[in-house]
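Student: So, here's a batch of structures to check.
Nothing in this text is a laboratory measurement; each read-out follows from the coordinates by a stated rule. Keep in mind it's a predicted model, so treat the numbers as computed, not measured. Cβ atoms are built from the backbone, for glycine too; each structure is taken alone.
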Structure P
Amino acid sequence: MNILVTGGAGFIGSNLCETLLERGDAVTCLDNFATGHIENLLPLFDKYPSTFKLVVGDVRKPEDCRKAVEGNEYVLHEAALGSVPRSIKDPVTTNEVNVSGFLNMLVAARDAGVKRFVYAASSSTYGDSSNLPKVEDVIGKPLSPYAVTKYVNELYADVFARTYGMECIGLRYFNVFGRRQDPNGAYAAVIPLFVRKFMNHEAPNINGDGEYSRDFTYIDNVIQMNMLAMTTTNPDAVNQVYNTAFGEQTTLNQLVSYLKEFLSEFDSAITDVEVLHGPNRIGDIPHSLACIDKAKTFLGYNPKYSVRDGLREAVKWYWKNI
């Protein structure tokens, strides 16, 4: 198949590109390298010279979207500015990329007649809803500009499905982690940030008392969901939104314990590294846990990696690569 992966130089996007190329698909990557890295793509150029193409462009520019989608049958839309704190600091740019860029890609995909548009939604859409586990049709009010933009994506996808007959599937990612997730920068995700700190024998900082919990989701589970969403032939599965998670709750204190356990296999001194605690972060919800029954029922989703299994694999990768 011919597939466009937007944000393909990023953490999730580059893993998707690699998996698709390994399957034998032809892949176009669209990225402006605002948060992605060319290093994530270099092995793909060497290994798949005839089936991998890079379009350097910005989803905020309609002409770049049209150029990238040309000749492709499917779109996996990963391009976005993530991070709740980043969106609080700069809501305008977050909106331009995540909303205007999303709309540009939808229009380009519609005009190119793509068969299906699979996009990265977010668990942040659940907002202030206190229901646990999180079920797709029960959400609250968004707690950050980022959350607003990801909910707007779902609304636009639904409207384009109803109005233009497009096939759209949204995947609400829950705290994805794994190989190639960047540990550097002001908005690094918690797991690679903590790993880097521990490897340097520096104390990581936990926001709050460490009892906030998340449904940490290993990258290979996310790849499985994208493949299922792209290829499903179940008509009831299309034009839906799905939780993309493992369905297991882990506190930050538990996360630290796991990381110390696995990292100490390489460096026993990491066991003694202290952890600091700071104030809770604005826009954070206390707890997040996904119900994945809908994905199991409609897509046949069967996640293979628990948080422990995924962390063990991620730690091995980070030890070799950072």
Structure Q
Amino acid sequence: MSGPKPEGLSTAVLEALFTQAPQGLFLFDEDLRVVRYNPAAPGVRGLPPGTVLWHRLDEFADGFDDPDLLRLSKQVLTGGEPVRDRLLRGHVPGDARREMTISISVFPVRLDDGSVLGVAVVQDVTERRRAADRLDILHDAHRAIGTSLDIATTADALADVVVGRFADAVTVDVLDDAHRGFQLNEGPVDADIPLRRAAFRSVTGGHGLIETGTLSTFPFPTPYTQSLLDSRPRLITCLAADEPWLAADPDRARRLSQEGVHSLIVTPLVVRGAALGIVSYYRHRDARPYDEEDLALASQLAQRTALTIDNARGYARERAVATPSSATFSPELPRP
């Protein structure tokens, strides 16, 4: 059985690489201009060839900011060390709403005539990076949450971990009975049971719709009351202006619209079947919608937070029993 002739093999292999390789391949000259590339490369699919060929990497991938990349690529061509697995975060060219993380490696190729070209190998590692980010958040939450027997401090610790990384804004609302140390019953929480705002945090600063420390209730039916009723989280991937539940909560609907919130997660705080409150995560600056993986992380964060809040509730109860003269409730009663 005869195969391809040796003289035609290199051309065939080169053609296959630039048409079939799953990674992005960019061949560039001494001026760092792309002379050939894989059209299926991450971030350039669908871009007209004229926007890539004979342009520098930073000219068609201007959403990826790395001031050292061009300098390092130039050094590679002049005998410097290859660049290996350098991570860049940015946005897909032509779609500023889609975030992307790529890994780029650069090495030289010397031709028969003595000239040197550079090869950049680009991989889309967005999902891998997001998974690593989620693990980092969970690790930081386990270190930060659980160091205090104060409900407000616990809620602030959660906000410190997630805002700017997992959420653009977060609210923590805890049943007033839990704040006061009462034993909580298993099962659904009625919509008219008051909750106290334990924490609010946003990347934009400012105050939430409800002042921290004040009591409020959530109108019914909304994702908040539904989570309190069945102790299940709610994921709203794309918040539409005509969501039926928004009509039941017009003040919050106006605030969400003003802030540009497009995706949110509501997770109940549950311990041994008893709901303690809810945590709500919002995205308005981060263009990525929440997904099922985010919901799983939010649920894990809620579990950690709920355990610590329940410890704080038990501590408040024990303190009240030990000092009955200053207690605000009778320890014999499960709730006021």
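Student: Give the label, chosen from P, Q, of the structure having the highest value of mean count of other Cβ atoms within 10 Å over residues 101-108. Before the final figure, lay out the partial values.
Tutor: On the way: P: 22.9; Q: 19.5.
Structure P gives the largest value of mean count of other Cβ atoms within 10 Å over residues 101-108 among P, Q.
Student: Upon calculation of mean count of other Cβ atoms within 10 Å over residues 117-124 from the atomic coordinates, which of the structures P, Q produces 25.8?
Tutor: On the way: P: 25.8; Q: 19.5.
It was calculated from structure P.
Student: Of the structures labelled P, Q, one was used to calculate FRET efficiency 1/(1 + (r/R0)^6) of positions 53 and 173 (r between Cβ atoms, R0 = 30 Å, to 0.05), giving 0.05. Name it.
Tutor: On the way: P: 0.70; Q: 0.05.
Attributed to the structure labelled Q.
Student: Can you spot which of P, Q the value 1.28 was calculated from, given it is Cα Rg over 2.2 N^0.38 Å, for residues 37-140 alone? Provide the component values of the computation, followed by the final result.
Tutor: On the way: P: 1.28; Q: 1.19.
Traced to structure P.
Student: If FRET efficiency 1/(1 + (r/R0)^6) of positions 21 and 237 (r between Cβ atoms, R0 = 30 Å, to 0.05) is computed to be 0.75, which of P, Q is the source?
Tutor: Values: P: 0.75; Q: 0.35.
Corresponding structure: P.
Student: Hey, semi-axes √(5λ) of the Cα gyration tensor in Å derived from one of P, Q reads 31, 22, 19; which structure? Before the final figure, lay out the partial values.
Tutor: Details: P: 31, 22, 19; Q: 55, 20, 17.
Source structure: P.
Student: Thinking only about FRET efficiency 1/(1 + (r/R0)^6) of positions 13 and 261 (r between Cβ atoms, R0 = 35 Å, to 0.05), which of P, Q has the largest value? Display every interim value, and only then the final one.
Tutor: Values: P: 0.70; Q: 0.10.
Max of FRET efficiency 1/(1 + (r/R0)^6) of positions 13 and 261 (r between Cβ atoms, R0 = 35 Å, to 0.05): P.
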